[in-house]
Structure I
């Protein structure tokens, strides 16, 4: 019989209100002080794919909590990757308050620790969630960070000076949204910081980790996931 992670939606209380988050726990349970992950969504919500990624990391032994970062604009929204859904996703991205969202992430980390007894917490995020992951590291909200193709990081490189935790970046070489010059900017901003890793996948485009998207690239996704697991095991 295949072990299925224990998953459910829970409420997270913050200074700004309360919102939903998807909690996935490892089949073997959570030991006090064990490491955990806050999983940060793309612009398409905590949709079926993001929940699947949460369950994937839970099956790897991590307690995972994925907050609904668009709860102010469209609670529990789940969108596809093209057409009207993509248009709506871009509108949500343009309306979100990033500083308020970072407050929500801080509340998510607190709730994850209170709920599971977790010790160190990493942020793992994709696209917009990758930017939030990077900013969570810069603001001292987490103990490690793994941003995948974080859109906009290159526009907030001044935040890198405040990073004191290990960060592992993942980029696709074919990603027109994050060209080589942007990746180089991240390299330059993070130069000399202990625990920094930057991986670029030659045959991968934006969204290469998402098996629900046309840009999914299984070899790159598998390699990146293995690298992320090794990184988290070493840093947490």
Structure II
């Protein structure tokens, strides 16, 4: 489904990603794990068109997307739930969700159906549909950020640090929802500092350090790899 081939991203003279290669097959949850600043979020922003490539290529369902505008990538079926949630604080829950529907979706009459699907996945959002986003808890805002991304009916969902700043019990609940989203047919590329949680839901994993992929394997083998256990699992 998604093929990222030897991409390089630079911030001025700084190489943020160096020949990063990974793939995501349809139906999978694939995770990029690593320390803060390793290049995980940069990888997602490259896929969604927010950062230009200095080298390499990105293909989605066989089509090159590395020179497409972000809005065109969304229309192709890729949605990005960014780090830090980035909800619109002065808008209600329902208004945030409506903004998640892509322009070509707004010409139809299915937005209400999709909002109800999001509410079925996150009942708390339905309870707060008239509430301003700024007044909700961090966990509720993260639910809203994910729900907003789902409004475009993506085939591939990019999740960037969904557990950031959340209490452990909320993180567990959120990752249960991530697994449910995948079971509904959405392929997921997950960036996450909480390696234990990421490896608990993903099928395959890539370890990125200093802008390079240094390990790639099934999550079971990654959990048992000495380098991962020592540096990221506290074992």
Structure III
């Protein structure tokens, strides 16, 4: 059994969902430190002028955990993002695929970034048709603080023998710890597909919503590399 773990992100890119798709179980790690100016409260969409950030404003105080970080709802972030999505994707071939998702996203009241991101990831997984079960780390009990020992403990929690790491895991993981615990480690090697987009030349590493708006029911096949 393959387990993979990642922090809940906002409107993640294709590779995030490839990691979910390749695992037998996926854990949303919401009880580790929030990282400002990364992917936990923002992502990119494609516009006629190139990539544009969609950012959720947060009230972060170091060293808060992801599930402790509140959203700053005094800012009209939902209205701004709704206008950006409509302006850039209303004419997309599969606009209807995500219109209900964004209606819910922009009309609901979200208190924390983890609440929002977990909802986003779970819903997009269903829309794509990925069947991997998702689990929330904060609902699973306590795990070690050491990053490698935490991942080993989560893997063992499910009785699994294999952990799927991100492509950058080589740079920071202590592989001896996994060997001593009889945990095999696989490293993601995602090849970004090229697909038809609006606004000219292909621009990679956008949010997965760019793929879904443009290809609808074909999105998972494209995400998997056709």
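Computing log10 I(q)/I(0) by the Debye sum over Cα atoms at q = 0.13, 0.16, 0.17, 0.26 Å⁻¹, for residues 128-183 alone across structures I, II, III gives -0.28, -0.42, -0.47, -1.03 for structure I. Among the shown structures I, II, III, from which was the value 3.9 of distance in nm of label points 7 Å out along Cα→Cβ at positions 40 and 96 calculated? The correct label is III.
Just so you know, all these numbers are worked out from the coordinates, no wet-lab data involved. This one's a predicted model, so the numbers in the text were calculated from it and none came from an experiment. Cβ atoms are built from the backbone, for glycine too; each structure is taken alone.
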